[in-house]
Each structure stands twice: as structure tokens, then as C-alpha cells.
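Below you'll find the structures, each written out as C-alpha cells.
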Structure P
Amino acid sequence: MGFDWAIWKADVTASSFSVMPETELPPKGFATVYRYTEKDAETFNRLGSYKGFKGVVFSPSLKIDVDTSEAAEQVQDTLREHKLSFSRFTTGNRGKHFLIKREAKESHLLPLYDRWLVSQLFPVSDMSIYHHVAMYRQPGCVHQKTGQPKKLELWRPGNSIPDRFEEFSKARTSEQPVKTGSNFQSIFGDKELALLCKPLRGTKRHNTLSRIALRLRRLGQTKEFTLGILQNMVAWTDESIAVEELCRMVDWAFSQE
């Protein structure tokens, strides 16, 4: 089963999209971080939507996005230390993109694994791009602020990041123990969460969603589960909030004490 289909947008904020083989992606616009099977691609086309997709995905390279030259230097120091093979791209603005050779298997957990892996190796990176349908600037895409294109500026041969999925699984299990018995607290019995989980309205939508994420973290839920709840809240009232924005809310909530 091949994973060689991608979602493509001319503009990351556009509602319209195309689904095409990776070999047909144009040198402009934005394509998804991950790749999909032809069957899933056909489903996206048939439904006219990829909203809420959480299926099996793959990417042969670990993609990194940093916003500053200082962060890019930190990433490159780690790459040199581990003698890793990578390509470095300009973004058209101040940031840098890296494509790093890695070993991994297709999985519905791959975005969560990548987020964990990047937090271990490159913690200065933007973590919001590690979800199933995140968009990533294509080489040749012109930055809207500077008018400059994304382009390859450096390639280095080297090693691959080894598959650390088993280590990730153990860490995930230890961080998220299964709760049973009288000490288990169901989120459905939490009065504060119940008061927050109402149809989203007006300018306080983002505030409400952020408070829900924070409450779920304090109730011991995982990032993945919290993001799913926020997506369901948005879908419940037919709101239009980008998944990237929801990921930022979750990251904020889980950074709080």
C-alpha cells in the first residue's frame, strides 16, 4: 500500500483544495506534511473535505519549521552532532525549513510520534505542524510578506534518524497510565467542563476553547484527546477554526502549571 498522495492548497487559508499524487505537486502553494493512500485521497475528493481525518499516514522525511535564524542554528547544531542527512530551505521570510532523513513506519500515531521526537531533538521547532492534515509550504511558494520564494539552500549527506517508536510507546504509556478504580475521574462528571462545553458563539470562541483545553489537561487527559474534543466542539456548531489554531491552544494549555 503506497502513501504517495497529498492535499494541496494554493493558499493555506483557502477553503478549496486539491488531492493529487506527490509527483504532481506544483512548485508553489502548500501541501500536507503527511502523505495518504489513494483510497483515502479518493475519500477526501468524494466528501469534498478532509476535516477530522485521523487515519494512517506516512512521511519519509521528518519536516521541521523554525521561525528565526537562532532557532535554525540550534536545529543545525543537533543535526551536525548526530551526523544526520538533511536539506535546508529558506521560507521566503526569516524562518527555515528542514527535511531530515529518518526511519519510520506508516501509522495513525505518526503525527503524535513526530511531535514527541521533535520535542526530544529539536524543541525550538513549531510543534503545530504535527497533525494528520497540517499544511507545509512548498518549494517555490512565494511568501506573502516578502515576495521571496521558498528554495533549497543546503543539502548534507549523513545518517537517518533511527526508528524510536518503541521508545515513544513506552514514554506514552508511562505518561498516560490507564486509570481504574475509585480514583478515576470521568470528564463527564466535571461541572466546570460541563459549563464550558456549550455551543460556541461570538468573539469568546477562542477563549472558551482554550479554557476547555486547560481543563482537560488538569483532568489528566492527553494532548491527542484534547485536540479531538476541540475539533468536535468546532464541528458541533459548524464553526470554521483551523486545526493549526486548535493545536496552538492545546500546546498553550499543556504548557501551563
Structure Q
Amino acid sequence: MKISYTIAAYFGKRNVKHPNCLENPIWYVSQQINYINKQSVFIERIYIICTFDKETDNKYIIDQLNEYYSSDKRIVIKVKENDGASYTSWKFALHEDNGYSDYVILMEDDYMLYSEDSVELLLEYFEKDSNLFYLCQFWNTNPYIQNGLNIVAHAAMSNGVINNKMYHDLRINRNMDFKVKYGTGYDVYCSNQATFLDDYNISGCLFKDIREKYSVYFPHSDIEYGKADGKKLIVPIDRDLGYF
């Protein structure tokens, strides 16, 4: 069984950024790699999908990534346009993978795996139900009604694991893929979060989240959606949470 990992790595201005990124712009990526390497399950490939704003020195960032990670043959570094947020980067990585991996972990750059058995415990959901298409941190079954959309359910905290063989089969044989807009702006990003899995949900694919058993903390609103004091599988990279 091949397990791969995608980091949607944005290098540019953002509303909230860990102060370590000021001195080391690839710090988010380095933390993710550190915790990937601690996992009890081997990660076959690591896709780092890089996007930039117009003010960022793209060459400097890519040179840094290559300097640190060129010797790790698992790591695939790609650059794409900064459009559509993490969801278009994840889609890009899945196309790069092209069905090679059995499961792909999809992660925003400022979240990461935490416990050494995080991947092992996430995969247990798929072992118990082979029909599971996507496992996220928080699958919200309350309708998303904003920006002219009415989505019956969506991944409110979207980091998770996708059944890549199922994704690839649906993409090739049924022409299904993430429903995303390519553009910039907060409205586009929010809409993509609500819609990127919508066609799969409409078609009857199975979704689950990890809230019942594990900690699911959302830092921007300081809310614990998961099990209080539960085991941490995926965490925000934030100095105030005591993870470092």
C-alpha cells in the first residue's frame, strides 16, 4: 500500500503567519517534513506544491527547497499559479500522482501531522470501510449558504486523506474531479472549500471526519470541534498551542 502526502505551500503575504517564517520562509514545510519523518507508516511521495504572490522571490524559495530536500527522492517540488487556494494545489498534486498512490494525505501548509501514529490511525477509517472516499477533520452537514451557493455538506476543516484509487477511477472513467474556481480573493477560496468535494457528495461517495475520537482544534475561532482533550492527529502550526 502506497501512502503519499501533499503540502499546499503558499509563500507570500497572509493574515496570520508564524514568526519563524520571517527568518525562514520554508519553515512551515520543514516542520511538516519533520513530523512526516516521525510517522510509523512510510510516506512514499511528498508533493510540495508551491504558489507565490507577486512580491515573493520565487527563485530564492525554490533554491532553498532544493538545497534542503533534493537528496530525498520521495519529495516532488512543483510550482503552479496562485489561484484557488489549497484546493487547486491539491488537485494539481493528485494529477501529478496520476493514480500511483493508494491514499494521499492533503494538508494545508500551516497544519501538520502530530502524533507518530497519526497516519496509521487515519488509515484505520479506510480499513473499516473500503467505500470511504474522503476523511477530513470536520465534515459539516449543515448547509453552506453563502456567495450564491447552497451546498448541503462540506469539509469545514478540509485537511485529510483521500482514497486516491477511487479518485483516479472517477476522474478517468466518469470525468469527475474537484469542483474549483481558478482565481484569487477570499470569496473564491471560501467557495472552493465548500464546492471542491460537492460533485462526489452528490454522486453518493462516502465522507467521514475524525471529531468523535480525536482532537480537532480550529485556531482562528479558538474552538475545539473534536473530542475534548482527545489525541491530536492533525494540528495547526502555532507557537501558542505548546506543540513546539
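Each value in this text was obtained by applying a stated rule to the coordinates, not by laboratory testing. Keep in mind that this is a model prediction, so the values were computed, not measured. Cβ atoms are built from the backbone, for glycine too; each structure is taken alone.
1.00 is what came out when FRET efficiency 1/(1 + (r/R0)^6) of positions 95 and 199 (r between Cβ atoms, R0 = 41 Å, to 0.05) was calculated for one structure; which of P, Q is it?
It was calculated from structure Q.
Which one of P, Q has mean count of other Cβ atoms within 10 Å over residues 55-62, as calculated from the coordinates, equal to 18.2?
Working: P: 18.2; Q: 13.5.
Source structure: P.
For relative contact order in percent (Cα under 8 Å, 6 or more apart), which of the structures P, Q scores highest? Don't skip to the answer; put the middle values down first.
Values: P: 17; Q: 21.
Largest one: structure Q.
Taking distance in nm of label points 7 Å out along Cα→Cβ at positions 167 and 223 as the criterion, the top structure among P, Q is Q, with the largest value. Can you tell which of P, Q yields 0.90 when FRET efficiency 1/(1 + (r/R0)^6) of positions 79 and 191 (r between Cβ atoms, R0 = 35 Å, to 0.05) is derived from it? Computing FRET efficiency 1/(1 + (r/R0)^6) of positions 79 and 191 (r between Cβ atoms, R0 = 35 Å, to 0.05) on every structure in P, Q gives 0.90 only for Q.
Between structures P, Q, the calculation of distance in nm of label points 7 Å out along Cα→Cβ at positions 71 and 87 yields its largest number for Q.
Out of P, Q, which one gives 0.75 for FRET efficiency 1/(1 + (r/R0)^6) of positions 15 and 143 (r between Cβ atoms, R0 = 25 Å, to 0.05) as computed from the coordinates? Computing FRET efficiency 1/(1 + (r/R0)^6) of positions 15 and 143 (r between Cβ atoms, R0 = 25 Å, to 0.05) on every structure in P, Q gives 0.75 only for P. As an exercise: FRET efficiency 1/(1 + (r/R0)^6) of positions 39 and 159 (r between Cβ atoms, R0 = 41 Å, to 0.05), calculated from one structure in P, Q, equals 1.00. Which structure is it? Derived from the structure labelled Q. One of P, Q was used to compute P(r) over Cα pairs in 10 Å bins from 0, in percent, for residues 63-118 alone, and the answer was 18, 44, 37, 1. Which one was it? Computing P(r) over Cα pairs in 10 Å bins from 0, in percent, for residues 63-118 alone on every structure in P, Q gives 18, 44, 37, 1 only for Q.
Suppose helix-only ellipticity at 222 nm (-39500 (n - 2.57) for each DSSP H run of 4 or more, over all residues; to 500) works out to -9000; of P, Q, which structure was it derived from? For helix-only ellipticity at 222 nm (-39500 (n - 2.57) for each DSSP H run of 4 or more, over all residues; to 500), the value -9000 is produced by structure Q.
A value of 42 was computed for percent of Cα pairs over 27 Å apart; which of P, Q is the source structure? Of the options listed, only P reproduces it.
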